[in-house]
Structure P
Amino acid sequence: MGLLYGDKSVLVVDDQEFVRRIVTTMLTQIGCDKNKLATASDGTEALSAVKEKRPSLIICDINMKPMDGLEFVKTLRGDPVFYQKPIPIIFLTGEFSQEQATAAMALGCQSFLLKPVAPRKLREKLNEIFGGRDDMADD
C-alpha cells in the first residue's frame with residue numbers, strides 16, 4: 001500500500017520539541033512520507049524553512065516566542081511570493097479564544113487542532129485540506 005499523502009510536504013512549527021516529534025510521528029502513521037516532513041521551533045525559523053522549500057501544508061502552534069504563529073502567518077501572507085497561492089495552515093493550540101480564532105480566520109487559516117492532537121482529528125484535517133478519504137482503521 002502506498003502512502004496516502006506521500007506527495008505532500010508538511011512543515012510542523014511548534015516551540016516544544018516533544019509536540020513536533022509527536023505530530024510528525026502521527027503524520028507518518030497516517031500516510032505522509034517522513035522524508036517530506038520538516039520542523040521549525042518558532043515563526044522566524046518557519047519563515048526560513050518555507051522560503052527554502054515551499055510545503056504543501058503548515059501545521060503551526062499559535063503561542064510561541066519570539067515570533068508567534070499569528071505573526072508568522074501574517075508575515076507569510078504579506079510576502080508577494082506566497083500571496084498568489086497561499087499555503088494551507090492548520091493552527092495548533094492548547095488554549096483557544098474567540099480573539100485568536102477571529103485573528104486566524106482573518107489571515108486565511110484553514111483549520112484548528114486542539115492539543116493534545118488526536119491522530120484521527122489530524123487525519124480528518126488532512127482529508128479536508130487535501131481531499132483524501134478516511135478509510136483507515138481507527139487508532
Structure Q
Amino acid sequence: MTSEPKETITVDANPFAVGTSRGKARAVLFSGKFIFITAEYTIWEVKKYIPELSNQSGVPASDLLFTFDHFPILSVPSVVYDEKRQQAANLIAHRDPKDVDILALALKFNTPLWTNDRDFQTLSELKIFTTADMLEKLAALTV
C-alpha cells in the first residue's frame with residue numbers, strides 16, 4: 001500500500017505561535033498530512049515570543065516551548081535560500097523586513113506559504129494559505 005506524496009508547506013511564525021497554545025493550527029501541524037519547513041530565523045522569532053505568548057494564554061512558557069519543540073517541522077538554514085533573499089527583499093522588505101527570510105525560503109522551494117500575516121496577501125509569486133485555508137485542506141484530505 002502506497003501513500004500519496006505529502007505537500008510541502010513553508011510556515012511563517014504566526015501559525016506556530018498560535019499553535020503552541022491553541023488547537024486549530026496545532027491540529028494541522030500535528031496532522032501528519034503535510035511536510036512543514038521554516039527558516040531558522042522563524043524558529044528563533046517564535047522562541048523569542050514564548051514568554052509573551054505564555055502571559056497572553058495563561059499556559060506556562062515551559063509547556064509552550066515543549067509543544068513548539070515537538071512540532072514536526074524542518075528548520076532550514078539561511079545558506080540554503082540565500083540566492084532568493086534579494087528577490088524576497090524586493091517583494092516584502094518595504095512592508096516588514098522580518099518577513100524576508102520566510103519568503104526567500106518559500107521562493108527557493110516554490111512552496112505555498114502558510115501565514116496569517118496580511119503583508120503577504122498581495123503577492124502573486126506564490127500561493128498564500130491562512131490557517132482557515134489549511135484547515136480546509138486538512139478536512140479535504142481526511143474525507
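Of note:
- Answer label among P, Q for the case where percent of Cα pairs over 22 Å apart, calculated from the coordinates, equals 38: Q
- The greatest value of relative contact order in percent (Cα under 8 Å, 6 or more apart) among structures P, Q is that of Q.
- For helix-only ellipticity at 222 nm (-39500 (n - 2.57) for each DSSP H run of 4 or more, over all residues; to 500) computed as -12000, the structure of P, Q it came from: P
- Structures P, Q, by distance in nm of label points 7 Å out along Cα→Cβ at positions 37 and 61: label with the highest value: Q
- Label whose coordinates, when mean count of other Cβ atoms within 10 Å over residues 13-20 is calculated, return 18.2 (choices P, Q): P
Just so you know, all these numbers are worked out from the coordinates, no wet-lab data involved. None of the values given here were measured: they were computed from a predicted structure. Cβ atoms are built from the backbone, for glycine too; each structure is taken alone.
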